[in-house]
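Only the coordinates and a few stated rules stand behind these numbers; no lab work does. Since we're looking at a predicted model, the values are computed, not measured. Cβ atoms are built from the backbone, for glycine too; each structure is taken alone.
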Structure I
Amino acid sequence: MLLLVDLDNTLIDRTGAFVAWARERFGEAEVAWLTEQDRDGYRKREELAEAIAARYRLDAREALVELRAGMVEHLAPDHAAYDIGGGAAAGLRTGWVSAGRSWPDDLPYRPTVTGADCVSTLRALTAA
């Protein structure tokens, strides 16, 4: 069984992902409004999508799909090397989503498994 929990934005930088998506999709000038509407992730996604749709004259259903996909696309650990190092020091099996990048050669530890994307990494972690 695998359980992933991030209750305080320490494993995954959700706020950073949201800001990156907002900036890419709507431009720097709109980031402040979008961040305020997001309420640090506490606003229901459906409500946020409706607010975005109203402001930018979009279809709310399409805005919701785009919001979810954009967030996933921009998710990244706070600091992959520290996260993997901390897990290794605690004796945990760790997984790193490389997204085509090489693991830094100068680090004294390596992830237990490396995958090109989240799905392959999680499959490798649960199979090993």
Structure II
Amino acid sequence: MSENVVHLHKATDPPTPDTAPTLLTVVPDAPPARPVPLWVRSGRVVKTAVTHETTRVTVRAAARHGLYTFNGGRIVARRAWDGRTGSRYERMIRAAEAAGNLEAAEEWEERLARFRAARSREGREGNG
């Protein structure tokens, strides 16, 4: 039973030669590496940031939504232009003539004439 007893006090006997302390050898530090120039480090950071998948996905999404905004503005501008001028009627006349549908072209010409007459009346009455 005495072999599994933990002693609470250190032994005061001098160490025996087989338990002599281990000699430590000092290993010199490796020579410091040459510092990498700032432009090289910056280039690596920029390349990593640009080619990172998150960056690519974000830029694609921003470009896509920017194009949605641009195209929406284009559509609004065209509708505003069409509402203020007879370009819508002229465009439909050209499309009907290109399709060979002369009856539809004549109908659009009549609508254009009515539109121009109405615009002329508004200008004379001072509402426009």
Structure III
Amino acid sequence: MRAAARHRAFPPNPERLKAERRGRFAELLCRWHLRLRGWQIVASHWRCPSGEIDILACRRGVLAIIEVKLRRDLETAAAAILPRQRRRIARAASAFLMTRPDLARLTLRFDVMLVAPLRPPRHLAGMWRSDE
């Protein structure tokens, strides 16, 4: 599908826009949460044709590829990451490392940050490996 065909003249869906705003706010909370814990944010909302990465952060020789999930409760957020999405994130991570070979020496780790209303973000380290 051509790029012009994807951007039709339909009015934006208000519910979708609202969900995107909430997601961006959750990512902002997570970035601050990580910074306060000594992580350096390398990139956020990084996109390529094979996928998207919410946050890339490094600390102590680890490059964390972080997926942010915002749901009504943490259990639902944890269950929202499906194998297909994990594969897409892993492909995007490979593409990112091609653009930043200086980071390839770091240990790669796939993390998840769960966000629920009125709770601090929860950082779950090493939730999956790229070969899964």
For which of I, II, III does distance in nm of label points 7 Å out along Cα→Cβ at positions 28 and 44, calculated from the coordinates, equal 2.7?
II
Have a look at I, II, III and say which one yields -17000 for helix-only ellipticity at 222 nm (-39500 (n - 2.57) for each DSSP H run of 4 or more, over all residues; to 500), as calculated.
I
From the coordinates of one of I, II, III, Rg/Rh (Cα atoms, Kirkwood Rh) came out at 1.74; that one is structure II
Per FRET efficiency 1/(1 + (r/R0)^6) of positions 100 and 116 (r between Cβ atoms, R0 = 25 Å, to 0.05), the highest-valued of structures I, II, III:
I
